[in-house]
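I've put the structures underneath this note.
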Structure 1
C-alpha cells in the first residue's frame, strides 16, 4: 500500500490493517477480526461545538512493542462515515483515538516524522489487545464513548477506559459481537442540555447545564504558566441562574437599608493613599449617586456573604466560563469571536497617563453600559462584537470588573482531574480565582478563558456577581 497523507501529516503505509467503510465486504482472511468502530460523540457541525470530533487515529503495535508498527489517521467528520470497519490479523495491540484536530498539535518524531499529537484531556483513547490464534473470523464492535474522554490509555500497564462504569480495565479483545446497528454518533447522554426547572427571573437568567470544555489552546504563552488556562478541562455543569449584571452599589445599599447587619468588612471608600483603592465606587450608605456602578473594593469574604444573604453564592470558575463561552459554543469572547471595539466592552479606560490604553480614559461605568446600543449608535463594532452580551443575555462578562469566583487560585494542573468532571471547583489555594478583565485592562483581555489570582486585599478593579442553584 502506498504512503498516505492526511491534513498535512505524513503517514506510513499500513500493511496488515484494513480500514474502510466496506472492509467487511472484502475477501475474509481466516483468523481475522473484523472490528466495527463507533462513537457516541457528535461528528458533524450543528451540535455542541466543543464536543464535536473529526479525526480518528489508529496505532498498531506488535505484541510487547513500545512503538507503533503502523499508524493511520482518518478524517471522520461526517455522520455517513460511521461506523467504520477495521480488519486485524493475528496478535496485535490496537490503539484507537478520536479527537478534534483543532485541539491537536504537530510534532516531529523519530519514528513517524511529522505527527499529529492529540491533546489527551479531550481525546477518547481506547486500547484493545487482540490475542490472535483463532482460525475463525470474528465480528466485534467497540464504542468510543465520551464517558472516556480525558482518560488516556496506559500502554505500559495495558489499561484502558471502556465506559462510565469501566474507567480502568485491562485491555483485551473481549468485545460485544457486532450487531450491524447504525451509528450512535451524537447520542452521548452528556450532550443533552439541562434546562432550568425554577421560575423565570429576568434579573437572573437561566444558564442551562450540559457538557463544555474549559480553557483555550490559543492562549499558550499569553499569561504566566501559573495562570494559563491549560490543560483543557472537559466538564458537565449543572443548570443555575446568574445575575444579569454585576453586584451594584445600589443593591448593597438596599440590603443594608432593609436591616441586614453585615458581619464582614464593609466595602471600602476611595482612598488614593492606599494601593488599589483610588477608584472605589462605594460612597457611603446614604449616598445614592453611585447606585448604578458595580461594587468594587470589597473583600472576598464580604462578596461571599452578600451573595449568601440573597440565597446565592459566587459562581465556580467552571460555571462562569460555561456561561461566558456560550454553553458549549466555545466562544472566544462572551459575545462571540469578533475582536472587540471600545464600544463593545468596558476595557482599556485607565485614567493614568502612564498606563497604555486603547479607549478614551474614564473610570468604572454603570453596569450594562455596553449592551450593544452604544456600538449601534456609533456605527462601531464588527460582526458579533456589538456589545458585551452573552448568549443568555448576561452583561459585562468581558469587562467592567474582574469577578471573584468560588474557586481558589492555583495552576490548572494542580486541580484538574482526569476525565469529564461534573461541577468541578478548586478548593486549594490562598486567594480567589478571578474571571473577566477589568476596566483598566486592554481589549484583548476580554478572552473568556483568561484567569488570574485576586489581590489579597480589596481593589478598585475587583467585583463580583452572584449565582443561585436551580431549585424548582
Structure 2
C-alpha cells in the first residue's frame, strides 16, 4: 500500500509540472512578436537627411565639403516600440561605415551606414570632354584630341555647393604645363593639380587579334579596347596573327593582345611559327601586354615555367551573364607607388574600383588562385615559382596572397617584358541583356588609366 500511495502522490506533482511547463511554453509563443517594423524611418546628421535603401540595408549621408566625420551625432527615427544600437544621439566616428541594429519584438535588422563629406569638384570638362578626377591624389587628368591648342582652353567646372575654385570655371588657361586649382569653403582649402595632354605619339602599339583587320573584329569588348587605343596613341597599328610570321616587329614597342572571345586560346595563336616569332621579339627587347583570357599566353610564350600560367580560367558568354549589386575592384596595397597604378581613382589607399555596381557582366577571368591550387600557398610562393611580381589582387586581399590579378614579368625593377591584367572587373564593354542595356560603368576611366600606364611602363622599363 505504501508504494501505491507514493505513486499516487508523485503523479499529480508530475502532471502539475508538465502543465506548468506547457503553459510557460505557450506564453512564450504568444509573446513571439513578428508583425512589427524594423525599418529606420529617418536618419540625419547635422540636419542632413540620409538616403535610406531598405532593400540593400544601407544608409548614406553626404555632408558639405570639409565636414569632420570623426565625432558626429546621428538623429534616428524608428517605429514605436523599437530600439536601435548605437542609439540615436550617440557621438560616433564615421571614418569607416558603422553597423546599426534595429530591434522590435523578436526580430531585428542591420543597416550599414556611411557618412562622408562631399568632394569639392563634381565635374571638370574641356570642349565637352570629362576629365578624370582623383580626389585621393588631388589630381585631374584629361587627354584631348591630337592638334588641340593647349594654351587657350576654357574648363567648365562644377563644384559642390558653397565651394569656390580658382582659377574660376570658364577662365582661359594655358595647360602646356600642369595647372594648380585652389578649392575652398569656410571649412577647408585644398589644391588640385590638373594635367591636360594630347595623345601619346611616341610608342608604336600593335593591337593583335584573330580577325583579319581591325574592322573585322566582332567581340564588343575587343572592339571597345581597340577603339580606345587608336583614339589615344597615334602610333597604334592592328596586326592579325596571320600577319605575324611575315611581319617585321622591330619597330613595335608593345604588342597588346586583349582576348575576350573564348576561355581557350585560339589555335592560330599557339602554333610554333607564331609563338617562335613573338619569343624572338621579346628576347630582343620587345614587350607584351596580355589582358583578359590572353593572360594565359604567358605559358605558350615561355614567360613563366611550363604549367605555371593562370590556373583559374572562367567566365560567362551571352545569353548568360548577370548584374551584380557590388562594385568590383583591386587591391594593390604595398604597390601604391608602382607606375602602373599612377592616377587611379582610389576609394582608399591601395584600392581602386574598375566595375560599377549594377552593371551587366560576364566575369571573364584568367588569374592565379593561390591558396589551394598550384602549390603556391601565397604571394611569395607564386613569385618564387613563376619569376614574376604580383602587383594586385582582389579588393579584399590586402596581403596579395589570395589571387594574382595583375602581374609583371620578369621580377626585379628593370627590363620588363610582360604585364598581365586578368580579372573579371577589367571589362571594356557592358553588354545588353535580353534587350535591356547595362547601367554605365562609372569606373571605366580607371580601366583606361591602368591600360595606358601599363603600355607606357613597358615602353620605358
Structure 3
C-alpha cells in the first residue's frame, strides 16, 4: 500500500515511521520541498525503517497513492485548502484521513467534496509508542471507508476504537471533567500535590491531572475547553477561571517554569513526597472501619453507638457527614486499586471542625495504606474525580458517540488507566455513582454534576434487580 503523510511535525513524522515500519510505502510532504526533505531526514534519524521518500508537493505524492493522512496545523482554513488540492489530484479510491484531535470531520468531509471517503484517524503522541487510534466517523463517511481504516490500523499493530464525529472525540472528551474537577478542587483549597497524589494513589493514574495539564500546556487545555463550551453549548464545559488567569500571566505549565506547580522551588515529585504519608510499622488495627454512604438519622445513631464502645473510623466520601459526624470518630475514604494497593484520604478540616483522632494513623499503618489529608468537600477528591469521569463516559455512550467497550479500551490504552470508566462503574455500582453525583449536584448547585440519564436508568435497573 502507498501512503502519503502531509505535515511533518512530531505527529506526522511519527505516523510516517509507523506506516513504514509496518511495510507500507510512505511518501512524506511538508509545506515546501526543502522542509519535506528535512522531515524525511529526521524520520530516518529517529530509526525509521522501510520504504520512505519525500515528495516535492502533494500533487506529486498522490500519484498512485492508496491513502493520505494529513497532520498539518490544527486550523480548519488550512485543512480546507489542503483538501481541495487532494480532491483535485487524488484518485477516486483514495482514502483520506485527518489526524485532527479537535476539528470537525464532518466539516472536512464537506470541504473535500467526497465525504464518504474521508474520516479521522487520531493517533496519540508519540505514535510510535501509543497503541490507540481513534477512528472518527463522519455523518457521511461510507462503511467501506471505515472498514479500510480499521484494516489499516490493524496492519500497524495498533488498536482502533470507533467514534462518531463529536467535539474532543472519546479520550479528550471523557477526561475533560477529570481536568475540570482537579482545577476546581484547587480553587476550593486543595493543594495541587494532594489532588495529583489521590489520582495516582487512589485511582492508579500514572500521572495526576494537574501535573499532566502542566506538561501539555495550560494554554492548549484552555483553548480546547473554550472549543468544547462553544460546540456543546452546555455550561458543564465552561473553563475554570483560575486557569485563564494563569494563561494570561504566561504561567502555562512546565515549559514556562510554572503552572499549577512551581518547577524552580518544588517540582511535582518533591511536592508529592511532602503531602503523602507513608505507612509505618503495624501495631494492631487500632479502630473499626465502618463503611457508610450518605448520612441518615439511623446511620448517625449507629455510628454514635459504635463509637461509645470502641474507636471507630467512618469510610465515606459524602460531605454530608461533616455536619453530623459524632465526636471522636475518624473519617477516611479507603480506596483499593486494581492492583490491590490501598490508599486513603483522611478528612481533616479545621474550618468545618473535623479533626483526626490519633488512632487513624495507627489504623492506616495496620492496613499498609499511604494517605493524604483532605478537606470535607463533596465527594472528597478520589470519588469526585472518578464519578465525574464515569458520568461523562455515560453521556458519550448515551448520545451514541461511542460504545462502552470502546470507551474503556480508549482510556486504558491512551491514558494508561488501570480501569476503564465502565469497569469503574461496575465495581462501584450504578446506584452508588448516581447518588454520589446527585449529592454533589445538591451541594454545589452546579450542572457539572448532573447525572447522565443512562446512568440514572442503570441505577434504577440495578435497584429493581436487587428486589
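Since every read-out is calculated from the coordinates, none of them should be taken as a lab result. Fair warning: this is a prediction, and the values are worked out from it, not measured in the lab. Cβ atoms are built from the backbone, for glycine too; each structure is taken alone.
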statement: Working back from 23.0 (mean count of other Cβ atoms within 10 Å over residues 122-129, computed), options 1, 2, 3, answer is structure 1
message: As an exercise: helix-only ellipticity at 222 nm (-39500 (n - 2.57) for each DSSP H run of 4 or more, over all residues; to 500), calculated from one structure in 1, 2, 3, equals -6000. Which structure is it?
response: 2
message: With Rg/Rh (Cα atoms, Kirkwood Rh) as the yardstick, tell me which of 1, 2, 3 scores highest.
response: 2
